[in-house]
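Throughout, read-outs are computed from the coordinates displayed, never taken from laboratory work. Model, not experiment: these values are computed from the prediction. Cβ atoms are built from the backbone, for glycine too; each structure is taken alone.
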Structure 1
Amino acid sequence: MINYLSTLISASPNHLITYAEYMEAVLYHPELGYYMKKKEKIGRKGDFITTSNISDIYGRIIAKWFAHTCLTNNLEPVFCEVGGGNGRFAHAFLQEWQKSIKTSLTYIIVESSSYHQELQYELLKDVYSIIQVESLGELESFEGVIFSNELFDALPVHVVQKNHGQIFEMMVGIKEEQLYEVKVPIMNQELLTFLEVSGIELKENQRIEIPLAMGNMLEQVSQALTKGLVVTADYGYTNEEWEQPARASGSLRGYYQHKMITDVLKHPGKMDITSHIHLDWLIQKGELVGLKVLGKLRQDEFLLKIGILKELENHYDPNPFSEVSKRNRAIRGLIMPSGISSYFQIVIQQKGLNFTHQDVFIV
């Protein structure tokens with residue numbers, strides 16, 4: 001990877017690349033990129049954990065919510081998961097559908113990594129038939145739900161910083177196989193436009209990530225969707241939260257062997273890189289491309305509203321290792337104020353529909 005980066009940077013203007021270009025290379029290069037490699041990334045042997053990999057209850061409760069939403073709102077039972085990873089969410093969703101819902105369903109996974117496509121196929125081939133595509137562009141006149149869990153936080157971002165009243169873009173260079181950061185006056189007008197339109201006012205010495213790729217992804221989602229819902233589960237900050245002193249250094253981080261790495265130039269191609277998404281911009285940009293927001297809730301609040309407490313087993317089992325006990329602990333972990341769900345937001349948007357907040361947030 002370092003040789004590839006050296007060539008990429010040397011061929012770039014001023015021998016520098018943006019953080020977005022760096023992330024695109026180290027995360028998504030077809031052969032060398034972290035997400036594209038044949039390497040376990042999620043779970044104990046990987047570098048990070050996701051909600052759907054803690055327990056199957058997450059996928060199962062979303063399946064029940066989706067079935068209820070389709071039934072009560074005359075929505076097509078077509079579910080598209082963008083960025084399916086190792087397939088654990090889809091496996092839980094489809095098992096629940098097969099067990100308790102038992103109606104027709106079309107399940108599509110958009111996945112660009114051939115390695116993850118293989119993992120998904122092997123895990124799901126005996127559970128339920130799925131359709132695998134590599135990009136949203138392969139969906140035509142889609143009707144149904146487009147769902148993503150921790151997708152936008154993994155997209156490339158630009159990094160800017162305010163010094164002496166001027167906005168600079170942070171760039172990446174290389175010398176003797178060592179990557180380094182340097183700031184330059186902003187040349188990309190889109191970055192300044194983002195700050196202006198989003199309404200974020202940077203304070204002196206504050207740095208922040210600018211998610212142009214997220215805006216592009218939302219455009220692709222809207223282009224693919226004719227009628228239906230867009231459900232986004234991810235962690236992020238509102239504009240008000242971005243402007244708090246605690247956010248002064250931005251949110252760009254790496255995760256390597258379950259350890260947080262603040263310097264994302266380390267371990268290129270071997271480490272997950274992530275940033276908190278701009279929640280207000282997700283909604284604002286969505287409106288601009290035809291995705292009307294229905295609401296935003298913290299994930300634990302959303303799960304409570306759609307009936308996760310109904311999943312708790314009523315009887316006590318003294319065996320802490322029983323399936324009942326493990327299931328109940330997982331449910332409590334998803335709804336406790338200090339649990340993983342407290343860090344996530346659920347944003348639901350619609351297109352071609354006339355749903356109300358109550359139609360999708362309360363079951």
Structure 2
Amino acid sequence: MIFFKLSAFYFFYFAAVGVYVIFLPKVLNDIGYSPSDIGIVLALAPLMRFLTPFLFLKHIKLDQKIFKLTLLLAVISASAFYISIEHFYAFMFNNAILGICLSLVLPYIEVIALNHLGSDNYGKSRLYGSIGFMLVALVLARYLSEPYIALHYYLLSTILTAIFALLLIKYDEKEHEETKDDDKFSLLKYWLFWLSLFLMQVSFGGFYNFFTIYETAHGISLEVVSYLWAFGVLCEIAMLYFQAPLLKNNLLNIIKFSILITALRWFLLYLFPDNLYISYFTQSIHAVSFGLYHSAVIIYLYSLYTNKKLAQQFMLGFAYGLGGFFGAIISGYTYGEYLFLSSAIIALISFFVLFKIPNKKELTT
């Protein structure tokens with residue numbers, strides 16, 4: 001039963017992410033937002049994902065009460081999109097609130113998933129999130145005739161995410177180990193690894209915020225772009241299902257390989273922006289640059305820290321949050337010919353940073 005509930009949570013959570021990532025930039029562009037405005041607005045949620053975990057170092061505990069409040073706030077925030085989307089500053093504020101919610105919901109559930117499923121079955125449950133993401137990409141591309149249709153999909157996905165998240169609360173058996181280890185949690189102890197995580201997500205800024213606009217600007221229709229998104233997710237699903245044997249090897253080496261091939265992915269998009277076959281090939285790399293990379297990082301951090309919820313909060317906050325914030329800002333101002341060249345360079349820096357970590361500190365599971 002827990003496998004079903006986790007899978008349903010991932011399905012609807014990442015369906016909502018799909019609406020936000022794939023279609024919201026296009027919606028904002030269509031109603032008159034400039035590329036820099038889009039970058040700023042979409043940077044607010046990642047910024048809040050970065051800032052929020054610091055409150056949990058000493059002052060707040062991510063317990064069931066806080067988690068329930070977060071789910072309610074997420075639904076309210078999704079509902080408020082209807083009245084704020086056409087007002088730049090109101091929409092900025094709304095995205096900031098949403099970012100706070102996102103910084104708490106997924107880390108809470110990820111720890112439950114790893115506690116109850118382990119590394120062998122985690123990917124098989126997490127792949128339902130990829131299915132939700134893919135279905136949104138395929139369905140919404142056909143029916144997105146006006147902005148508010150995307151908001152309908154986002155609100156419905158958020159409500160269903162909250163429902164299944166509430167059903168999972170009872171599986172949070174350890175309320176928890178964190179108390180006496182809070183003062184031992186340190187980002188600085190493993191700062192090179194955190195820096196690499198940050199840079200990797202900065203490199204994704206152009207992809208998450210402008211891939212749809214970038215491809216349509218080079219002559220590829222919105223419907224075909226949705227197929228590209230879906231194809232990338234299909235490859236990711238295959239990786240999540242079959243990755244368990246790979247994750248029994250040295251996790252740090254897997255992470256290095258994933259970053260290197262991601263740099264190649266961005267460089268190919270820079271060299272061949274209007275080549276549909278190359279675009280499909282780069283999307284196939286998503287299996288490694290997200291599917292394998294994300295799982296390896298989640299499990300690596302789970303092994304690295306005793307305070308597992310806080311580690312996952314900072315992974316989402318520092319990497320996807322702060323990295324996503326700077327990625328959105330940078331991509332907003334570099335959008336154009338050199339967008340993915342800059343992404344490739346940043347990914348390469350992330351790759352080389354990991355070589356500064358001595359082998360004796362590498363962990364495997």
Structure 3
Amino acid sequence: MVWPMAERRYEHLHAAELAALVEAAPIAWVPIGTLEHHGPHLPFGVDGFTSHGLALAAAERAGGVVLPPTYLACGCLDLPFTLSFPAELVEATVRETVARLADRGFRVVVVLTGHGPLDLVHLLKRVCGELTAARPGLRAYGLCWLELNAAALDGPQEGEPRVIDHAALVETSWMQALAPSLVRLDRLSEDPQAAHAGVYGPNPRFTADPEWGRTAIEAAADRLAERARRLLDGGEVEDLADLRRFVDWCWPEPLQLTAAAPGRRGRVRLGLHNPGRASRHLSALRIEVAGAPVDPAEVRLVNDSPGETGTPVSAASLGPESGFYVRRGQTATIDLPEPPGAGPGAPVRLELGLAGVTRRVVAGTLPTTS
């Protein structure tokens with residue numbers, strides 16, 4: 001952090017100081033980060049800087065102590081030197097960390113991820129909910145920093161995203177406020193329209209704003225601190241309200257069905273295009289062709305865009321913790337069996353689960369060639 005704060009870092013505290021802080025407010029803050037490519041201008045630890053810095057700011061307001069950030073996370077982009085780990089390992093690490101903290105007398109544990117894939121966010125919420133239910137006196141709360149930004153919205157977001165992005169305006173501005181010496185804007189192109197690997201948005205050399213970043217962090221810290229104190233006092237926090245607001249107001253552009261390259265014999269391929277500025281997370285997919293449902297187990301989704309794995313995903317496997325991303329400007333492919341008796345131009349209806357919190361319908365037709 002660039003502004004002065006009292007020492008609340010768990011690993012820096014001595015026994016007497018730690019005991020005094022826990023007695024005053026038995027809140028533990030658990031930051032989740034990762035080691036992920038964030039363009040040429042940001043370090044690999046961006047997500048840890050974000051969650052740790054925000055947790056420190058919230059702890060300054062609400063009390064408690066802040067654990068060191070971890071780099072164990074899942075759902076990372078497939079870019080050079082990025083480390084992504086199995087969801088099972090992430091779950092076990094979080095579960096055991098929260099349990100050990102509860103054993104040591106912490107009554108509220110806030111698990112805050114600076115890494116934003118919604119699979120991870122839902123995993124954290126489930127684990128924290130299970131631990132809260134199993135341990136009387138414990139309130140475990142899992143969330144992503146994007147939820148705190150979304151909570152401030154009072155209507156549809158216009159222009160470039162200011163809730164969350166990847167290495168563009170939002171993350172670069174926050175890093176300029178949190179760790180300015182690690183931001184290298186001079187490594188970005190001098191062309192405002194230039195694209196950079198790992199940067200999902202306009203060239204942040206021309207959009208990032210450290211003062212806006214600082215203001216956004218302060219506002220998010222205020223919200224998070226209020227929630228932690230509410231939990232400590234026995235109150236409730238609605239777990240999915242901010243994610244619903246995020247989807248409703250930050251994903252206004254509907255996904256589009258487009259033509260795709262012909263499929264294999266007996267198969268049809270559709271393009272699913274994201275025309276918006278923010279990534280889309282598909283948590284469910286059901287398809288009807290000419291009014292007849294297609295077995296989800298026979299439907300495959302593939303995203304061959306840079307940064308994606310290109311691994312086929314079964315529609316039957318989708319869920320809040322096992323979603324499929326179509327990011328800003330990307331077009332993924334839906335591969336399905338050629339429906340009997342339904343030729344080119346037949347109506348297609350897609351029911352999409354978004355972010356595990358809502359559903360939307362997209363309509364189109366089968367391609368003229370298959």
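Quick notes on this one:
- Source structure (of 1, 2, 3) for volume of the Cα convex hull per residue in Å³, for residues 165-220 alone, computed value 109: 1
- When relative contact order in percent (Cα under 8 Å, 6 or more apart) is computed across structures 1, 2, 3, the figure 15 traces back to 3.
- Computing mean count of other Cβ atoms within 10 Å over residues 149-156 across structures 1, 2, 3 gives 22.0 for structure 1.
- Entry that produces 1.6 once distance in nm of label points 7 Å out along Cα→Cβ at positions 5 and 309 is calculated, selected from 1, 2, 3: 2
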